[in-house]
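Nothing in this text is a laboratory measurement; each read-out follows from the coordinates by a stated rule. Computed from a predicted structure; not experimentally measured. Cβ atoms are built from the backbone, for glycine too; each structure is taken alone.
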Structure P
Amino acid sequence: MSVNTPPPSGQQHALVHGAHRAVITEVGASVRAYSVGGRDVVLPFDESDLAPAFSGAVLAPWPNRLRDGQYTWDGTDYQVAVTEPDRMTALHGLVAQVRYAKVASESGPDGDTSVTLRHDLVPTPGYPWSLRVDVTYALSDAGLRVHVAATNLDATAAPYGIGFHPWLSPGDAAVDDCTLRVDAASQVTVDDRLLPTGTRPLSGAEDRTTPQPLAGVALDDAFVDVTRDGDGLSWIVLGSPDGHGAAMWMDESMDTWQVCTGNGIPKIARRGVAAEPMSCIADAFRTGERLVRLEPGATHEVTWGMTLV
């Protein structure tokens, strides 16, 4: 008997608007590919592959790392699975590798221009709350816009944070030949487990509010005290020698960036730069810093996007 084996990334949702092309996957609601005029904005991965290094995935109900997978909420202690054993942390939440169902789409002259995917997170002993996560991807002349609405379907308040994990593409260039702009004035300091210890202001070559060379620079760091343009947007731009930049923005619904050059990460190592908009930094379930208290029936919404500049 033959079996039709679905790809690891699940069903593929192709979006098109003019020169903009994107593919969103069922698993992780991930951005598997996004290009403008044939030039990649994110590092694409094949639908037959497991998404490398959380490529394009939604990170909720917490982004980044949770120390020992342990936290206390409203006087009760909880334990979630440790998914990064070498650092003894729980990494990137509970929905980056689950299936999302298509609940809506919009069409243009050449095909779908938007898709909304939904995942209902079931309660578990480590996170005993029901959350509904709706993710909408929409293409326009301005690029790819992403909106997420997370609703607490439970009877008690839940701890919550969110982030995203696209890997920006340098085009045909090497990362070492690129520049990086990060609209943020301070860096989060970390210990040897990459868990936060404080913040420090940036100056000189470390101040990337103006583009700085990436040659020889290794990053896996969070940045706060973000700066914004006249439209209220904070940006990360990976500038390439071809004169273009893979650019990402977040609006005022989020105020934290994570940047990773992927040094030592299999299948990714310095092929691109992860630019991660987040609502909170690592370990927020323990520290409470920037953590959302999502009340019963309440919805938390964030918006970000990407384009080629």
Structure Q
Amino acid sequence: MISSPPSPAAVLRACSWIGAEAGLARVRNLSSSHTVHIVTRADGAEAIVKRLQESGQRSLSPELFVYRLASWNPELAALLPKALHIDEAAQVLVLEALPTEGRRLPVRDDPAFDRRAGQAIAAVHRATTSLGMLPSLAAGILDVADRPDDAAAGRSPDAAALMHRIADDALLAEALRKAKVDYRISCLIHGDLRPDHFVEMSDGSLRLIDWEMGGGGDPALDLGAAIAEPVLDLLRRGDYEADWMDLAAGRIRAAAEGYAKGGGAISLSEADRRAHVARLAAARLLHVATEWAETGQLGKAVDAVLDQARSLLARQSDLADLIAP
């Protein structure tokens, strides 16, 4: 455990991104769950320095593993920023900054983007099928139904109460239990797909960033997240009464089409797999609800997420038909 992480400048000198005597033009702090800085060199080049926070609450090891994996997997490497330095012992990662790094992308209402995102996710899954790796932490939401006390441990009182509320909801709890039974670890998954974890390059290609939840998992969890994202966008805009089938159907279909076109690890021609994806889409909504509760977003926002999760499950056959090839 590193009690006092090295400074961004010390890290960049250690990996020779700057010289021993060189200064830095600018250092910006982007920290959230980890200590993250975007550093601008005198010549304008930029790098991301990511380090374990002094509290050390969440390890960087999953993300470091993903970048090690990309170092010998060209197809995966094409979808990630370039790693300039990886140090597991010191829990330090240095990445080449991408064009929009540090600037949150706007909420998109663009089926063409969802289609490309589906293709990118499929490429990650295809490139890593059957590789052994530690499991992604993202599947933890599936344990809430039967182990709400464990899931609530260390959470804020609001988030802990929500865990128990989910476990007490018959429809939501049964979907989580069924999804857990059917969950199969078969490839690398991102585990936390959201708009600001995609970076669009000048040529239109996409890169995936922030692999803190990355690890071995069921590809249906990532695809479920891609399907849940258009529904979450409605809620982010405050459309709490919106019908996802009316307003998000085009984007959901586009994400599934992109995934199929990209040759992902899920056969959407199989009805049981489509049903599994639908349940994991609902699970993703519940995961986000717990995150919102953790940051104090309660009331209508969290209630609306739970309502949309119930709607996805109640209309599971409609969703399964929507994502069929």
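Name the one structure among P, Q that FRET efficiency 1/(1 + (r/R0)^6) of positions 137 and 249 (r between Cβ atoms, R0 = 25 Å, to 0.05) of 0.95 was derived from.
P
Work out which structure the value 0 belongs to, where helix-only ellipticity at 222 nm (-39500 (n - 2.57) for each DSSP H run of 4 or more, over all residues; to 500) was derived from one of P, Q.
So the calculation was done on P.
For mean projected area of the Cα convex hull in nm², the calculated result is 17.1, so let me know which of P, Q that is.
Label of the source structure: P.
Comparing P, Q, where is distance in nm of label points 7 Å out along Cα→Cβ at positions 225 and 281 highest?
Numbers: P: 1.1; Q: 1.7.
Largest value of distance in nm of label points 7 Å out along Cα→Cβ at positions 225 and 281: Q.
Tell me which of P, Q gives 0.75 when you compute FRET efficiency 1/(1 + (r/R0)^6) of positions 129 and 201 (r between Cβ atoms, R0 = 30 Å, to 0.05).
Q
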